[in-house]
Structure I
Amino acid sequence: MKNRLILGTRKGLIVLAHKQKEWQTISHAHPGVPFSYGMIDHRSGVLWALADHGHWGQKVYQSLDGGATLQEMPAPKYPETAVIYDPWSEETPEKPAT
């Protein structure tokens with residue numbers, strides 16, 4: 001997995017490989033879907049990518065073949081009773097949307 005470049009773009013996930021002094025496209029997955037993150041876990045060789053499908057929400061993908069194919073994985077879910085605290089927001093029940 002050395003010499004790989006993972007590009008998360010608004011137009012899909014692009015995987016490039018550096019071979020013989022030039023970059024070659026390995027794959028261009030899900031054209032038109034914004035990908036915010038892509039990385040290779042060098043311990044296992046697994047490529048991980050995060051997409052925002054808009055209508056369908058956030059998706060997590062993994063690739064076991066260096067990015068040639070992507071498999072959708074179950075996304076983490078918050079418990080129904082979870083409270084999400086945003087330290088950059090002053091919103092409280094008394095001051096909503098501030």
Structure II
Amino acid sequence: METVCVALRDIPYGFSKLTLPDKGDPIPCPWLINEMVRLGGVFSFLRRSFFRDTAGLQLEVEIPRIRHAIQDMKTQAISSIQDTHLKLRQLVATLSVSLISFL
């Protein structure tokens with residue numbers, strides 16, 4: 001992913017799918033926001049689960065919460081961003097092994 005992001009550094013790009021900052025399964029939304037910030041992504045898409053996660057809630061309140069979480073992540077220390085990146089890598093590796101075992 002890093003190689004692609006470096007190649008796109010002069011082009012606004014986005015990736016991943018977000019939901020509410022306190023949601024996300026199997027990957028917590030803050031970890032995806034972390035990757036978006038770490039790699040310089042400037043936009044994201046919404047997960048299908050976003051609509052389930054926001055059922056009965058006011059979107060005019062919840063969308064700004066996502067934006068605020070992105071802005072907050074931009075203020076995190078580099079070491080914190082790297083730590084979260086490593087946690088994400090470990091989780092993806094674990095999920096990959098589980099998927100291969102399942103198949």
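What follows draws every value from the coordinates through simple rules; no lab data is involved. Owing to the predicted nature of the structure, the values given are computational and were not obtained by experimental measurement. Cβ atoms are built from the backbone, for glycine too; each structure is taken alone.
Comparing Rg/Rh (Cα atoms, Kirkwood Rh) across structures I, II, the highest figure comes from I. Source structure of the calculated read-out (distance in nm of label points 7 Å out along Cα→Cβ at positions 53 and 69, 0.4) within I, II: II. With helix-only ellipticity at 222 nm (-39500 (n - 2.57) for each DSSP H run of 4 or more, over all residues; to 500) coming out at 0, pick the structure among I, II it was computed from. It must be structure I, since only it matches.
Of structures I, II, which gives 29 when relative contact order in percent (Cα under 8 Å, 6 or more apart) is computed from the coordinates? Clearly, the read-out refers to II. Taking mean count of other Cβ atoms within 10 Å over residues 21-28 as the criterion, the highest value among I, II goes to II.
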